[in-house]
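Pasting the structures here.
Read-outs throughout are calculated quantities, based only on the coordinates presented, and are distinct from any laboratory measurement. Just so we're clear, the structure is a prediction, and the values are computed from it rather than from any experiment. Cβ atoms are built from the backbone, for glycine too; each structure is taken alone.
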Structure 1
Amino acid sequence: MITIIYQIANEILSLYKWAVILAAVMSTLVSFGVLDTRNRLVWTIGDFLYRITEPALRPIRNSIPIFGGIDISPIILIFAIYIAQEILRRVYQAIVFGDIRGLAL
C-alpha cells in the first residue's frame, strides 16, 4: 500500500515538474511571437498550463527580486519539486526498508 502511495505522489510531482517546464517554454515562445495565442489550440494549452502552474509560481514571484525582466521562479519551483521528491524517496526508504540513516541529510 505504501509503495502505491509513494509511486502516485512521485508521479504527480514529476508531471507537475513537466507542466512547469512546458509553461515556461510556452510563455517564452509566445513572448517572442513564435506561437500565436489567437489559435484556439495554443490558447487552450496555454490557459491550462497557466491555471495549474500560476498558484505555485505566484508566491515565489512575490518573494524574489526582479532580475532585469528574467523570471527565475520556474527554476526555483523545479528545484523545490526535486527536493520534495528526494525527501519523499528517503521517507519511503526509511518506512519500507527500516533504514533511518537514509533520513539524515
Structure 2
Amino acid sequence: MSSESGSDGSDLVCARCGEDDRLRGERREEIITISCLACGLVWDRDPTPSCKRCGSADVRPAFQSILDKARGTQLSMQSVRLVHLCPDCDADVLADYAKSNTPLPPDELPV
C-alpha cells in the first residue's frame, strides 16, 4: 500500500532536505517506511500516536473540527479529524473536551 503524504497539513517532513510534499509511505505491518522523492532519504516511522511535547505514548483520542467558509464570512464545520491529547501536557484541553462532548475548535480559522 503506497500513498502520498505531507501537504495535507501533517507534521511529516524529510530530516535531510525539509521536503513535506514529495513523500511516499509504504506500510509494512506496524511500521511505515517513508521515502523522500526529492533527496532519496528513506526512514521508518512508527504510527503509534505520542505527545509532540513530552513524547509520552499515553495519549487520549479526541476529535477536532475542520471549519470552512460556507457563505461570505460564515464558518461551518465541514468535518472532524482525530487528534491525540496528552493527559499531562494537554490536561486543561482534555478536561474541557470531556465536559463538552463536542469537537475541539481548530488550531487556525480559515481566512
Structure 3
Amino acid sequence: MTSDEQKKIQTFEARVRQLLLQYRNLEDEIARLQGELGKKDEEIARLTSELKSVDENYQHLKIAKFVEISDGDLKSAKQRMTRLVREINRCIGLLNAEEVAVEEQSGDTAL
C-alpha cells in the first residue's frame, strides 16, 4: 500500500468513526426527545381532563345560577298571582254585591 492509499483509508476510517459518533448522538437525542414527547402527551392528557372538569363545573354553576334566578322569579310570580287572586276576589265580591242589589230591587218592584 502506498502512503496515499494509507491516508485515504485513515481519512475514511475517521469519517466512519465521525458518522458512528453522530449516529449515536442522534440516537440519544431521539430517545431524549421521545421522552419529552411522552411527558408532553401526559401533560396534554392531564390538562384536557382538567379542562373537562372545569367545563363541567362551569355548566353546573350556570345551571345553579339559572335555578337561583328562577327561584327569584318564582317568588315574584307568586306575589303577582296573590295580588291577582285578591283583585279577582274583590271583583267577585263587587259583582255579588251588585247582583244582590239588583235582586233586592227586583224584589221591591215585584211587590
Ranked by distance in nm of label points 7 Å out along Cα→Cβ at positions 35 and 51, which of 1, 2, 3 sits at the highest value? 2
State the single structure among 1, 2, 3 that was used to calculate helix-only ellipticity at 222 nm (-39500 (n - 2.57) for each DSSP H run of 4 or more, over all residues; to 500), giving -37500. 3
